[in-house]
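A short reminder: the numbers here are calculations on the coordinates, not readings from a lab. Quick caveat, the model's predicted, so the values are computed rather than measured. Cβ atoms are built from the backbone, for glycine too; each structure is taken alone.
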Structure P
Amino acid sequence: MNPEEAITLEEVLNSLKEIASKIDEGLEKGTFPEVTRSYIERVGRSIKETLNLIDLLGRENTVQSPVSASGRSAMYNLRRAFYTVLGRLVREEGVNRTRSVEEWKKAAQKLIEFINNLGIRESPTKIVLTYEIAQEGEIKYWKPISADVFCFELESIREVKFE
């Protein structure tokens with residue numbers, strides 16, 4: 001494919017937004033046959049969820065775990081990612097390491113409690129933690145804002161019989 005002909009992510013996202021808008025408009029006006037309405041609604045929801053996910057994963061100021069085998073391993077991987085990001089922030093932006101680690105520990109404890117309460121400790125998980133650089137007086141530090149926890153649970157089990 002010629003590089004000038006390559007489709008960009010922005011073009012794909014704009015197309016998806018346009019499709020989601022047309023689906024919403026069609027549902028509102030009732031232009032879809034009733035027999036397909038629920039399927040069209042599901043497609044619209046799926047497109048919106050995909051757009052939200054792409055936005056979230058591409059956001060700046062995040063620390064992300066990869067999709068991990070369990071909630072516990074996602075926390076382990078998130079911790080490693082945090083210290084990598086922190087090292088860069090200390091060097092490049094003069095962030096206070098000690099204060100940032102204190103903030104991380106509070107956030108990590110809250111995430112662990114959340115994961116345990118949901119019962120997803122052993123489910124495949126990805127965590128995206130959004131942060132800001134806060135300042136108190138002369139001290140700049142890493143401060144968590146929110147976390148999105150993706151849990152990939154088994155949807156169903158289907159049996160195939162061989163006779």
Structure Q
Amino acid sequence: MSVQGFLLKTYFTLEDKYYNLMDFFEKIRIPVYEFFIHPLENRRIPSFPVFIIIILIILGFLTSLLFQPQKQVLTLTIYVSGASRGEINFFQGAVTISKKFQSGFPVILNVSKGQSILKVSSAGFQDNVSTLYLNQNIVWKVNLKPVPTPVIPATPPSSNGVQFPGVNLP
């Protein structure tokens with residue numbers, strides 16, 4: 001038997017099984033002949049290849065849903081020192097995560113690979129803003145520094161009627 005003969009025999013065997021399946025659908029009152037087979041074959045379009053193409057499209061769609069590449073989740077562990085409590089804000093694209101922290105306890109975030117911004121703030125302390133490039137699990141330590149107290153210059157005393165020892169004023 002030639003290759004062409006084998007392929008034709010296989011095609012007609014599969015087509016017979018297809019029509020047996022369609023007959024089964026008709027027996028259980030699913031009108032496949034009325035709505036699928038006859039409309040195609042009246043236009044001289046064979047329904048079996050169309051059925052195969054539809055099945056392949058459905059399988060391709062389901063396969064793409066099942067085997068989507070998953071975003072790799074990384075662990076970002078943050079330790080904050082300097083302040084006893086405050087807030088951590090994590091920004092990555094459209095994702096924003098806000099967590100409270102307490103000194104001595106780590107804050108653990110599950111994040112994706114890529115560039116992100118980390119802002120750590122606490123009342124009375126300078127904000128700490130860091131840009132992170134995440135490609136693996138990371139431990140990040142932040143030391144918050146107190147806001148410096150403003151220095152108010154002292155005004156010199158007025159010399160109206162006041163004598164300074166050792167200074168001769170005109």
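Quick notes on this structure:
- Among P, Q, structure where helix-only ellipticity at 222 nm (-39500 (n - 2.57) for each DSSP H run of 4 or more, over all residues; to 500) as derived comes to -9500: Q
- Ranking P, Q by FRET efficiency 1/(1 + (r/R0)^6) of positions 52 and 124 (r between Cβ atoms, R0 = 25 Å, to 0.05), the structure that comes out highest: P
- Value 1, 6, 9, 9, 7, 6, 4, 4, 4, 4, 6, 7, 7, 6, 5, 3, 2, 1, 1, 1, 1, 1, 1, 2, 1, 0, calculated as P(r) over Cα pairs in 5 Å bins from 0, in percent, assigned to which of P, Q: Q
- With relative contact order in percent (Cα under 8 Å, 6 or more apart) derived as 17, matching label from P, Q: Q
- Comparing FRET efficiency 1/(1 + (r/R0)^6) of positions 36 and 76 (r between Cβ atoms, R0 = 41 Å, to 0.05) across structures P, Q, the highest figure comes from P.
- Structure from which 0.00 was derived, FRET efficiency 1/(1 + (r/R0)^6) of positions 12 and 148 (r between Cβ atoms, R0 = 41 Å, to 0.05), options P, Q: Q
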